[in-house]
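Engineer: Presented below are the structures under discussion, each in the form of structure tokens.
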Structure P
Amino acid sequence: MTPNELRKAVLGVKRWSRADQRAPNKPLMMAYALANYIKGHGQMFSYEDEVDKDLHLLLKRFGPARKVVHPEYPFWRLINDGFWRLDNAEECLPRKSNTDPPKSELIKYGVTGGFNDEAYQLLKNDTQLAMELLHTILSESFPESIIPEITSQLGLEFTFRQVQKRDPNFRREVLNAYNGKCAICGFDARLNDDLFALEAAHIKWKQFNGPCTVNNGLALCSIHHKALDKGAITITPEMRVKVSSAVNGSGVVEQLIWDFDTKQIKLPRQTKYLPLGTFFEWHTINVYR
């Protein structure tokens, strides 16, 4: 296996898909393994002692809101993608409905998993390749505002230089449409004539075919941009802020987040720039918590 073959295999991983719904299970499993290789972990990961707890936390923090998350799914299903290995898996009994064994079987037989021998040797000998793949996997599944949090959760004390292609006019057009003010709180701080801490947020993420058009954008201050991308808030079809019941914190949180619950957002004057409800529907289903 060459580095290019490994890149192609990782980028071609089969994911569960239904329209543009998020399914970051396999990306987070791969990111977890790559980050640990960068830190010097051995080839294989114990499902019981490592993956069950660690991947569960990653899926809860960075995956779509689900009552139950299943770290065993990507751990097992990556075997079908040509670069993943499972040990002690021969005795696992598959479910009748599909080919996945229950978590209890993975634990009972001490199943371990990781990149296969060829892939692991490439990654072990070339940390830059591991970092490149980690960056690519995260950039294809998450907006850049979230990636530093994921790498921190993975125990890496650095962030990636963002190299994704983007429409250079998107920020300018969105901020102009919203008159240089946060659509939620009206923040419009300038240093001389230069706006700072005001950003153009995608409502439907680029990673899931969200276009770089003004009607898929909101001008938001840094705090409300992060709150939108984390799913702490969303916007209703009536263009009102909706705060997740999971949000808590001190009085500052009340002022910055909860005080805007149910409040109408500020909208562009020109109707052609109004955000589309379909993009908020996607956000509510796939990101909002």
Structure Q
Amino acid sequence: MTGEEGRARKTRWLRNAIETADAVLVGAGAGLSASAGMTYSGERFERLFPDFIRVYHFPDMYSAGFYPYDTPEEHWGYWSRYIYHNRYEEHDRKPYETLLELVGHKDYFVLTTNVDHQFQMSGFDKKRLFYTQGDYGLWQCSRPCCNKTWENEAAVRRMVAEQKDRRVPSALLPHCPVCGAPMTMNLRCDNTFVQDEGWYAAHSRYEGFIRRYKNTRLLFLELGVGGNTPVIIKYPFWQMTAENPRAAYACINLGEAACPQDIAKQSVCINSDIGRVLLEVKNGSGINAEAVSSPAC
């Protein structure tokens, strides 16, 4: 069997797994957004942050986000631009839209470590989404004094429009409406992360979905999940697949597609660009007998 034939067999298997599943649980990591062009280094970073790169020689957006800027004005000069381009700016969301076409007719749920809100902006039902690690569109108290978050779109857009020399005006610095302390991002990076009412409601819906389909033909569809936080999506997906002989597991990840041997017969791993694979699955020739047996990882 040639490489192309093996790849075609895998996409047919995945198409069949989607169509015959009782439900689909999508687990998505940064690789899905990267497939849509939302990269955090290279040409995109250089184009969006040339002034910060010139002064600080940052290699990527992540490094720049953790830098201890001398003033809050410069801190929010960077972060407002970071939020705007990764949360509010229009992007090509084709991989997300293709995914919705593939699973939207099923009972589906999405568990994601992504914080860029691309699922909801692509038409996914917000009540079928669980953003475990936060949201670029939310601020929280830096202390934190309470379990509340605040939407930041209007403030961020104004910061981007009015910043000068990498700094926002002092009058635009965000403060907690409850205690007056400086605001910070609602991102899970230490033990101050706020899990607000919306977080707990989404967590409850996720647990309910798992209970409802625990022993059914549930497809675990893992997209672009790396090794940074495998305990959130990857390891639980492997474990739940192993515990349910009716379940199927699919991993699409450029350079990191793998699964344990004990679930290989229930699995398919495709080492390729996610958007390309999803399009191939969508445009495939349909279900046939060959797709019944797993091509494995």
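Engineer: Kindly point out which one of P, Q the value 1.00 was derived from, the read-out being FRET efficiency 1/(1 + (r/R0)^6) of positions 39 and 271 (r between Cβ atoms, R0 = 35 Å, to 0.05).
Structural biologist: Among P, Q, the structure yielding 1.00 for FRET efficiency 1/(1 + (r/R0)^6) of positions 39 and 271 (r between Cβ atoms, R0 = 35 Å, to 0.05) is Q.
Engineer: Hey, another quick one. Comparing distance in nm of label points 7 Å out along Cα→Cβ at positions 47 and 119 across P, Q, which structure shows the greatest value?
Structural biologist: For this comparison of distance in nm of label points 7 Å out along Cα→Cβ at positions 47 and 119, the top structure is Q.
Engineer: Here log10 I(q)/I(0) by the Debye sum over Cα atoms at q = 0.10, 0.13, 0.20, 0.24 Å⁻¹, for residues 23-134 alone was calculated and came to -0.35, -0.56, -1.05, -1.35; which of the structures P, Q was it taken from?
Structural biologist: It was calculated from structure Q.
Engineer: 0.45 is what came out when FRET efficiency 1/(1 + (r/R0)^6) of positions 31 and 247 (r between Cβ atoms, R0 = 25 Å, to 0.05) was calculated for one structure; which of P, Q is it?
Structural biologist: P
Engineer: Looking at structures P, Q, which one was relative contact order in percent (Cα under 8 Å, 6 or more apart) calculated from, given that it came out as 28?
Structural biologist: Derived from the structure labelled Q.
Values in this text are rule-based calculations from the coordinates and carry no lab data. As the structure is a prediction and not an experimental result, all values here were calculated from the model. Cβ atoms are built from the backbone, for glycine too; each structure is taken alone.
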